[in-house]
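*Asks:* Next up: some structures, all given as structure tokens.
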Structure I
Amino acid sequence: MAEGLRGERLQKILSRAGIASRRAAEELIRAGRVTIGDRVAVLGDRVEQRGRRTETVRVDGEPIVQAAAPLYILLNKPTGHVTTRSDPEGRPTVMDLLPERWRGRLKPVGRLDYRTEGLLLFTDDGDLAHRVTHPRFGCSKRYLVKVRGFPGRAAIERLGRGMFIAGRRTAAVRPRQVRTRRGGRSARTSSWWEMELREGRTRQIREMFFRVGHPVQRLRRVAIGRLEDAGLRPGSWRELSAGEVAALRAGSGPPPGEGPRGRRKGRRRR
């Protein structure tokens, strides 16, 4: 058994093994029905994992079947895929881009719509998924947005103040124009903007720019917290490092100085 901050919380392990919900697992622990090794467990205990093996945990004297260690995958979603595990209309889904052995296990964290591309997380760790998606944990999402025309000061101020969508005001944002090296007709008729959101509202960016008269032509998510990977090609994926997972759990991206380069385990090119 590992003390302090090492290992996983005991109630989380019991929940993932299908023994009980986390709240019910806490009651089992309080009742003295859970043991770790040869001692009775207490609330606050953590169990250290070594690969796919953990210390022996028993409930009412019976060893539990440990689930595999959580899996964390980063995918660069291309357009033309829906963010769901299956689609009644028969459209391609983001699950089609992952190895078949993982498709029944992983779930996408959050959502990118059919025409939106960019970084998308998958995991079977419900705690981390909640921390990444819930605004109170402060894990922002950054997007590059190509819109028709060039929004003026009034449009930018309106975007920055937020607006009511589906009866609820969006949080304030600060659109920032991004200069591109691309020339030609497109550069004369459209512009690129960077948007950072701390809440995930359905089609929020598209709706906001539409309301100020500048429809979105292309939308790409480029960062989740400080987690970025400009070298990950559309349709490709990789596993997150332990440092990236820990930083996402804290509400940001990878720690300063630890980027994604050099860790392409599991990466698949298409």
Structure II
Amino acid sequence: MGVLNVTPDSFSDGGRHLDAASAIAAGRRMLADGADLLDIGGESTRPGALPTLPDIEQARVLPIITALAAEGAVISVDTRNAATMAAALAAGARIVNDVSALRHDPAAAGVLAKSDCQVILMHMRGNPMNMMTHKSYGDIAEDVTTELAQRIAFAVSAGIARERIAIDPGIGFAKGLAENLALLPRLSVLSRLGCPIVVGVSRKGFIGALSEEVDPKMRAPGSIVAGLVAVQQGASMLRVHDVAETVQAMRVWRGLSRQASDSIL
């Protein structure tokens, strides 16, 4: 899943693709580099970020969704807002990726229940402004699994079929370095929920902390390593900024894994 932030203030690439033509070109490059789909967002949800009004969010993302969907791209819209979800689906998006797991907008579940789109529910406590004050966990893998199970149950009760739902552990959302390091190696615990697992570790702060790399754009190697750990723990999809590098790494890793398996057999 290629990340395409159409925002002025995202932590890694804010402002880079704010112009529609630039964003469309970037999306085409990611698809050419091997992305299976694009996750397009018009609101930054980095720690401390202020909310973006839905009409501003839609003005940012709808032209890009419309253009790329018309070219056959599979589009996920990264939004917490029901009005943006509805508009994006009408413009050709096939997936809604909600970092609030349908907690932010009371109308969101109804919009998605009327659609046949896929839905990604991400684990987060609080909201982007205050989430880093909610980092207290017991067993973090068990806590995240329990809290995601509650969101799945809510979605199903609202009329969203369970087979349409994927989950995201929310690395970096209400989780600092210690929490991320405790959760990533135990992502397989989430598999008991029976939903595909989407993981976004790309360029995040914990990679910078471990690698001592201040510039998020220089964190591709660390992001790939963390992504491979997630895949080994059962992740079905990686949400990444550096598509070409990640695709190459995954192809080599899969080839070596198959070779090792064949040798054992």
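Taken together, the values in this text are just the output of simple stated rules run on the coordinates, not laboratory data. Note that this is a predicted model, so its numbers are computed, not measured. Cβ atoms are built from the backbone, for glycine too; each structure is taken alone.
*Asks:* Name the one structure among I, II that FRET efficiency 1/(1 + (r/R0)^6) of positions 101 and 197 (r between Cβ atoms, R0 = 25 Å, to 0.05) of 0.95 was derived from.
*Replies:* Clearly, the read-out refers to II.
*Asks:* Sticking with this structure for a sec: Can you say which of I, II returns -5500 when helix-only ellipticity at 222 nm (-39500 (n - 2.57) for each DSSP H run of 4 or more, over all residues; to 500) is computed?
*Replies:* Only structure I yields this read-out.
*Asks:* Determine which structure produced the value 6, 25, 29, 22, 11, 5, 1, 0 for P(r) over Cα pairs in 10 Å bins from 0, in percent, calculated from the coordinates; the candidates are I, II.
*Replies:* Value 6, 25, 29, 22, 11, 5, 1, 0 for P(r) over Cα pairs in 10 Å bins from 0, in percent corresponds to I out of I, II.
*Asks:* Ok, one more. If you work out mean count of other Cβ atoms within 10 Å over residues 149-156 for I, II, which one comes out largest?
*Replies:* Comparing I, II by mean count of other Cβ atoms within 10 Å over residues 149-156, the maximum is at II.
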